[in-house]
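Alright, structures below, take your time with them.
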Structure I
Amino acid sequence: MSDVLFTSHATAKGGRDGHVKSDDGIIDLNLVNPAGGSSEKGSNPEQLFAAGYSACYDGALNLMASQQKKEIDSTITADVSLLKDNEDNGFKIGVVLNVEIKGVSQEEAEQLAKAAHDFCPYSKATRGNIDVELNVTAV
C-alpha cells in the first residue's frame, strides 16, 4: 500500500435499514431503503457515496484548474443510482457527475472535467467497475 495520508472510519449496523456512524460522531445517520416504502427519514448508501464523490471530484477539478492557471467557480452534483444488474440478477450502481463550471468556455470546461476525472481518487477507484458519465456545462 502507498503512503497513507489519513484514514477515516465509519461503522454500519443493520444494512440499508440500519445506522451508520463515523468514529468522531460527525456522521451519525439512520439509513432507510428508499425502495422499501418506509415513511422513516434517513440517508442511504447511494446518497452518502454521492456526497463523497461530488466533494472529491470538485477538489480534483479545482486542482486541475489551478494548475492550468484558470480561475473557476464549480458546482458538482453526483447522481448515484442503484441499478438492476442483469448479469447476475443482483444490483450495481451508476453515476452521472453533473459538472457546472463558471469562468471558462465549454471546450475548456470539458477538458478540465476530463482531467479531473483522470485524477480524482473516487474516479480512479470506480474506473472499470461502474459506469460514470460526465455531464459538463460551462455557465
Structure II
Amino acid sequence: MAVSSGVYPCYENQFAIGKSGTDTATTPIANCEEFSVAFDNGVEEWTAFENEGWKSRLMTAKSVTISVKGKRTIGDAGNDEIAELAFKNGTAVQLPFKWTFPNGASVLFKNAVISVTANGAAASTSVAPLEFEVMSNGKPEYTPAA
C-alpha cells in the first residue's frame, strides 16, 4: 500500500532493473539494505548591472546518482543482473532502472549507467556484499503517484 501522508520507513522505497534494449524495469533486486541519493545541479550565475551587485541564477543541468549497498544473492534475477555487470564496460552497463517511492510515484532511468563497486568480497565471517551506483544518463521519466 502506498504511503499517502506522514513519515515512513526507508524500506518502502523499491528498486527494479530491466534488460538491455528495453524501456522497462520490472525485476526487483533482492537484499538491498541501504541507499543514498546525490543530486548534482548545474547552476549558471551572472551579475547584471541592474541587480546592483546581486547575483541571478538559473538551474540549467541536473543528474542523479543512487548508491546502493546490499548482499549478493545468487539466484535472484535482479541481484544476478547487477552482479554480472562488474566486468562489463561501455553501453553493456546501461540498463533501465526504476525507483518507486513510498507514495507510489516512480522515476525510470531508461539508460542508467550501473557501476558495480563491491561484489562478494569481505571478511570470512561476513555476508557477501553487492554494492553499486546508478547514474542517470539523460533525462529520466518521472511518474507522479496516482
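What follows is calculated from the coordinates using simple rules that are stated; it is not laboratory data. Bear in mind that the values here come from a model prediction, so they are computed numbers and not experimental data. Cβ atoms are built from the backbone, for glycine too; each structure is taken alone.
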Highest-scoring label, criterion being FRET efficiency 1/(1 + (r/R0)^6) of positions 32 and 56 (r between Cβ atoms, R0 = 25 Å, to 0.05), among I, II: I
Value 0.9 of distance in nm of label points 7 Å out along Cα→Cβ at positions 64 and 120 was derived from the coordinates of, among I, II, structure I
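Taking FRET efficiency 1/(1 + (r/R0)^6) of positions 48 and 96 (r between Cβ atoms, R0 = 30 Å, to 0.05) as the quantity of interest, name the structure among I, II where it is greatest. Numbers along the way, then the final one.
On the way: I: 0.95; II: 0.10.
Evaluating FRET efficiency 1/(1 + (r/R0)^6) of positions 48 and 96 (r between Cβ atoms, R0 = 30 Å, to 0.05) on every structure, the highest lands on I.
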Name the one structure among I, II that helix-only ellipticity at 222 nm (-39500 (n - 2.57) for each DSSP H run of 4 or more, over all residues; to 500) of -1000 was derived from. II
Using relative contact order in percent (Cα under 8 Å, 6 or more apart), single out the structure from I, II with the greatest value. II
